[in-house]
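Readers should treat all values here as calculations from the given coordinates under stated rules, not as data from a laboratory. None of these values were measured; they are calculated from a predicted model. Cβ atoms are built from the backbone, for glycine too; each structure is taken alone.
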Structure 1
Amino acid sequence: MDLLHSLKISRSGLSANRTKINVISDNLANSETTRTKDGGPYRRKMVVFKSEPVNSFQASLSKAEAKYNGVNVSEVVESQEDFRLVYSPAHPDADPATGYVAMPNVNHLAEIADMMIAKRAYEANVTAISNTKSMILKALEIGK
């Protein structure tokens, strides 16, 4: 694997983790939204990553064109967990019979933990890019 492939892999990780952080931010922003255009409370969204297949080790050894794609966002899915029921009879979306309001299925602690993980992965990719850039510059200095 050459250094440019390393940069491409790290770039794909940056892009995937940026998407994950954006989705988590959207979840946190809508954690109290009880009415959406679909007619119910907001549903938590989750990012699904998919790694692209890399050629076999033997193909890489034979100097065949290896394909290194890193990670991509496969899809963003909605959680099918049940909504939280909160007793608030004065709320405009409360059930008139029971007084309970269906609140989004967003757990603040889980979202913050996911955001910290995505942030660390993003930082790791930035570090990998920085190290690869440093190696490229050192390689160019050898040629002087």
Structure 2
Amino acid sequence: MKHTFKSKNELETLTLGEKLATLLKVGDVILLTGDLGAGKTTITKGIARGLNIEEKVNSPTFNIMKIYLKGTTPLFHIDAYRLEDNQDDIGLDEFIGGEGITVIEWPLYIKHLLPNNALEINIKHISLEVREITFFGQEHYENVIKKIAEDFK
């Protein structure tokens, strides 16, 4: 299933992520794609807010992964941007689909670690503020997409 949303500003993107978080379950994997600055970390901040995580969420580009445990469900936030062409085992597979929600920015760089079923979200710049956010998913994620589509028309 595929559904596209239009976000008019950062607050709408945060709210979309927050709503998404309420529909996710332990073990879910979210794959975020889009240009630099498109809003991948912004939607992740919304997911964290929806999981009642009060810690500051920012891009883990230099750390590769940040773990947030102080919420209703743990959040594992991976930024694979610096892992291009890296096939080394650095232990990320232990967190992907594990005992929390996993959000992966730049998943194309760790394809070999990704599950067969994940929610893919592509974010495109339309203008300085406006984003086109497209959700792709099967099985459980089809229901997630339908419920979000009901709230964000």
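Computing distance in nm of label points 7 Å out along Cα→Cβ at positions 50 and 98 gives 3.8 for which of 1, 2? Label of the source structure: 1. Work out which structure the value 0.75 belongs to, where FRET efficiency 1/(1 + (r/R0)^6) of positions 2 and 106 (r between Cβ atoms, R0 = 25 Å, to 0.05) was derived from one of 1, 2. Going through each structure in turn, the value belongs to 2. log10 I(q)/I(0) by the Debye sum over Cα atoms at q = 0.15, 0.21 Å⁻¹ computed as -0.71, -1.48: which structure among 1, 2? Considering all the candidates, the number was obtained from 2.
To which of 1, 2 does the computed value -7500 (helix-only ellipticity at 222 nm (-39500 (n - 2.57) for each DSSP H run of 4 or more, over all residues; to 500)) belong? Label of the originating structure: 2. Looking at mean count of other Cβ atoms within 10 Å over residues 26-33 over structures 1, 2, structure 2 comes out largest.
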